[in-house]
1. I have 3.1 for distance in nm of label points 7 Å out along Cα→Cβ at positions 72 and 88, calculated from one of the structures P, Q. Which structure is it?
2. Using Rg and Dmax of the Cα atoms in Å, for residues 64-183 alone as the calculated read-out, with 16.1, 44 as its value, let me know the right label among P, Q.
3. To test your reading of the models, identify which of P, Q gives 16 for relative contact order in percent (Cα under 8 Å, 6 or more apart) when calculated.
4. Using the calculated result -16000 for helix-only ellipticity at 222 nm (-39500 (n - 2.57) for each DSSP H run of 4 or more, over all residues; to 500), pick out the matching structure from P, Q.
5. Thinking of P, Q, which structure, once log10 I(q)/I(0) by the Debye sum over Cα atoms at q = 0.07 Å⁻¹ is computed, gives back -0.34?
6. Comparing distance in nm of label points 7 Å out along Cα→Cβ at positions 40 and 152 across P, Q, which is largest?
7. For FRET efficiency 1/(1 + (r/R0)^6) of positions 16 and 176 (r between Cβ atoms, R0 = 30 Å, to 0.05), which of the structures P, Q scores highest?
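Each value in this text was obtained by applying a stated rule to the coordinates, not by laboratory testing. Bear in mind that the values here come from a model prediction, so they are computed numbers and not experimental data. Cβ atoms are built from the backbone, for glycine too; each structure is taken alone.
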Structure P
Amino acid sequence: MLKMSIIQQEESSKIKVGIARALHYYRYFPFWKKILDELGVEIILSPETNKKIVEVGVQHGFGELCIPMKIYYGHIFHLIENYPDLDYLFVPRYVSDVKEGFFCPKFISLPDVIKILPNVPEILNFEVNIKEFPISISAIELGKQLGKSREESLEAYEKAKNYYREYLNFLREGAPVNYALRLVRRDRPFKLPKKQKKGEIKLLLLGHGYNLFDTYINLDFQKKLHEMGAEVLTIENLPESVFKVPVVVNRKLQNYWIHEEELMQAVRYYLTKGRNEIDGVVFLISFACGPDSLISELIMRDMKVVRLPYLAIIMDEHSGDAGLKTRIGAFTEMIKRKKRFEIEKREQKAEIF
């Protein structure tokens, strides 16, 4: 009992830091959790997106915002309302993590927007902008805010960097993102789940992590595809080599959005070396996302050239379950029939010879 009491006292004395389970959570949370754990803080994570969070986010986000940004607002307000004893909110500023591109301007300005909300705790600063300075500098500044020395901060950064590399390799081995994030939250070792039954068709599901892996706003899209006999790949499962070479659209149009570049690189792989590895492509797009709308048009044109089935789904807070099922049901059934026809054609040709 005495031991438990000491542990409880230690936990209660820790600095409490709130993190919204939205936007970059689906990409960088393993790194955030590791570095903050090593710096000795207690992480308060908002719950999975739900109806109330979406309603609050839509209420406070102006109409031109995309739904992922509105959801982020909802998660922040949930933390403010339910955890009044938070010492900080962790709202990192991602400007660029490669020298050739930028993150969305809405992400870049996120800390400035959040800090003016009512009753918001102090923002814990962490800026990623390798065009200007290495990430280790940001780690030192992060530790300074939490009362840690330069040496302690750099040690925490190195451990977080190594852990994040291990996490990415786990995804490349085929681990589903939400499954991997669940292991991270529970401090469990990375171990692949039991092999799932392969589907009749294989689809590349394109889109940003906050669209693909927030199962509330996308109406559990991947589960629907699995139920319709599809095996699903996302860009997180692709080899690192796919993302080494930039995509050149033409001399006048150079893509400088980091997220969009990754999607284009994945598509290029399946248009060339991996052409026979998938049966179709589905792109989940947020309504009001300009960069997504642009590259969706480019991808659609490429798909027509190689005759690879392509479906773009635009979603927002008004998306309905029935209409979504109808669209993806028709799409997957079309691909299945096409594949069966091609198999029958090959078998008939083999019999002739």
Structure Q
Amino acid sequence: MGCKSEPAAPAEAITPKVTVADVISQEIVDTDEYTGQTEASEIVEVRSRIFGFLKSIDFKDGDFVKEGQTLFTIEPEEYQAIHEQSLAKIAVNNANLELSRSKLAMKERLRPNGAISQEEYEEAIAAVHEAEATIAAAQADANRTAIDVKYTVIEAPISGRIDRALVSKGNLLTGGQSSGTLLTTIVNEQPMYVYFDVDERSLLRYMRQRTPEQAATPGSMRDMGLACYLQLADEKDFPHAGVLDFASAQVNASTGTARLRGVFENADHALASGLFVRIQIPVSKPYEALLIPERALSTDQNIKFVYVVDEDGIANRRVVELGTQRGDLRVITAGLSAGERVIVKGLQRVKPGQHVEAEPELTSAAKPTS
């Protein structure tokens, strides 16, 4: 008689372990975000206005310089000699003028007696006028040579951060209004501008934030005082506060966008010209919103849902409606209540109605950006 095997006992269902996070209620403000680029409020190319050999460089590359500070010196000896020569011409012409006036005075005394002719008298007057004109021309030439002497010392036209020196001491510099040797560049980073493009609907929404008084009087966006915030590439929030102060006069017909500008004080020099940044503009008043971690969301075709763990440890699927993203969090406009728990880790092991072993998230949820 053969042995009968006992039927195998059914395997116990494994309770999956999951990590849950609370649905939090927090006051937020709806915002628009754009990509922009920083630009210094002032940019000046420093060029030589005269020809000459560079004698000295009087700054260090990358320094902050003040308006009027000496940057370069061109050898001044030749220009100083030319200027002194022009001053000497003025002295000679002054002596000639004194002589001409003396002759005219003498002829004025002789004229009533008929000792000189009318022609001689008029020639004496003309000689005085000619001497005066010669002095005026010599003075103008002296003014010009004085300017050349002044241009041998090149000063900072604005305050700001200076670039490196693009020439070395001893090089011959060329002069001219537009063709002079480029010596360096100075940028004023206080304040810092940020330019970015917005679509026409957003532009209209910003413009409609004008008060009745502002709408009644023509003015620029600067008068509205709309706030904006800036985020650098290595930042998670928007810590730099500024204001919108400019919008282009017309919308670009080919792209349907308008260019806006934000102004940031940049007192800590954290912003440099040419950076790509994110700009955030508040578009609503503060209101209470429900937020959950973005990683709690799942997708079934076009339907967004989460798993909610109730007090008995049962995971239930809940369809939700999404709002804006706030850093690592997502605003939920419908489908959840404050204080409920959603699964953020272990979603792939959960089925609707299944009992789970829920552990609270150890790290605090990221705060939404404002």
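1. Going label by label, the one that fits is Q.
2. Derived from P, not from the others.
3. P
4. The read-out was computed on structure P.
5. Structure P accounts for this read-out.
6. Of structures P, Q, the maximum of distance in nm of label points 7 Å out along Cα→Cβ at positions 40 and 152 occurs in Q.
7. P
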